[in-house]
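Listed after this line are the structures, all set down as structure tokens.
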Structure P
Amino acid sequence: MQETRHNFREALKRLEVQALGGLDLVTTALDRALEAVGYQDVELAGMVVADDDLIDGRYLEVHQGILSLLALQTPVATDLRIVAALLHVIRCVERMGDQCVNIAKLVPLSGYESPKDKDILDAIERMGQLARSQLSQAQEAFASRNVGLAQDLVRQDSEINRLNREIFRRAVEIGDDVDTREWAMFMILVARCLERIGDNTVDIAEQVVFVVTGLFREFADASHPV
């Protein structure tokens, strides 16, 4: 029985490594998507869309691995919490990959020689840096079971939310030129995708607290103003 439990935990650890490794795939996709936006690189944007199969594949791999593991043995206590948390984490990974794809798909729609606004592009770049940092921190927090690191993601996410609102305000005030306004509307959508990536890292942070304490609570309440 003890050997069986040991084998179960080893398999579960391997699945955790696979799930958290999915965050590296998201980071790569995010970097490429933002570079495609900054340089209006349609070819690079297409690569982001095509490579989403890697993230989807990782999702299916981990999800099926967990189901297969559950068919062999029923986890209890901390192991059960890890199983539940990993199912949530890998779903967040898949969703964040989709947000990178959504950003990439906006690149050809916004035009090859579209007018640009430096304030908006600077804010998009800063949001991207913050989202990348949150991905790395969420990964580290889960791997080390660091509750403090997980909770700090809420502070970082509030800055992404602020920049998202700032981009929206700038786009509304940008002027009367039709092409510029159209480009700004696309950037609002890019910012929204980045904001959702930040939200998903906070979701992962909540799972860290759940694994460590056995209690689940949302770090942010949607009923409260941001």
Structure Q
Amino acid sequence: MRGHFITFEGGEGSGKSTHAATLAQRLKSLGLEVVLTREPGGSTGAEIIRHILLSGIAKPLGAETEAILFAAARDDHVRNTIMPALEAGQWVICDRFIDSTRVYQGALGNVDQRLIRGLERVTVGSAVPELTFILDVPARVGLARADHRRGKKTADRFEGESMEFHENLRQAYRALATEEPARCIVIDGRPPRDVVADRIWAIVQARLKPEKAEVAETSAP
């Protein structure tokens, strides 16, 4: 039995982590087994690479090198966290996945899409999300939220980019959603948290019917 795989994408401060956690909790409340994870990271090896990437150490090496490092982290994450959970019939909710690489390193970093897709084939295989929520907020709103959340801590590798970078990032995510409308759904991240969460939940219910999965698990011998 294969589980379900949902990812959350968007710019800095768009609400990805918050709504990934909220959805995971809502699914757990139905008695479903849920793995909440993130990228870069989500497994022992990937968390080590996460530190390298977000510290900015790899930035001088260029976007191609960063794309390869993200792919190395993703390979460890998929093999050790995502695929075992899916194969066990669990729900996997991931804060960022392949679309972050497509947008950050591909669209904005100008890394050849053939390299991006080639790395995906090697690292992702059949672990393709069924549903991807793209949380959409204006760059100035997202960065203000990120600044508030960070407090006195130093901005990470991507939070520290310019306002123009983040606005271009937003447009790149919107373009991605246009290219893959069956999988990617743009959600306005500006309304109150509960409103956004309810919109996400309504889509998950319509697309993946978690209540039926709960009934199936309950009735299993």
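A short reminder: the numbers here are calculations on the coordinates, not readings from a lab. Values in this document were obtained by computation on a predicted structure and should not be read as measured data. Cβ atoms are built from the backbone, for glycine too; each structure is taken alone.
Observations on the model:
- Computed -15500 for helix-only ellipticity at 222 nm (-39500 (n - 2.57) for each DSSP H run of 4 or more, over all residues; to 500) - originating structure among P, Q: Q
- Per distance in nm of label points 7 Å out along Cα→Cβ at positions 53 and 85, the highest-valued of structures P, Q: P
- Read-out Rg and Dmax of the Cα atoms in Å, computed value 17.1, 56, structure in P, Q: Q
- At a computed 31 (relative contact order in percent (Cα under 8 Å, 6 or more apart)), which of P, Q: Q
- Ranking P, Q by FRET efficiency 1/(1 + (r/R0)^6) of positions 61 and 165 (r between Cβ atoms, R0 = 30 Å, to 0.05), the structure that comes out highest: Q
- If mean count of other Cβ atoms within 10 Å over residues 29-36 is computed and equals 16.2, the structure in P, Q: Q
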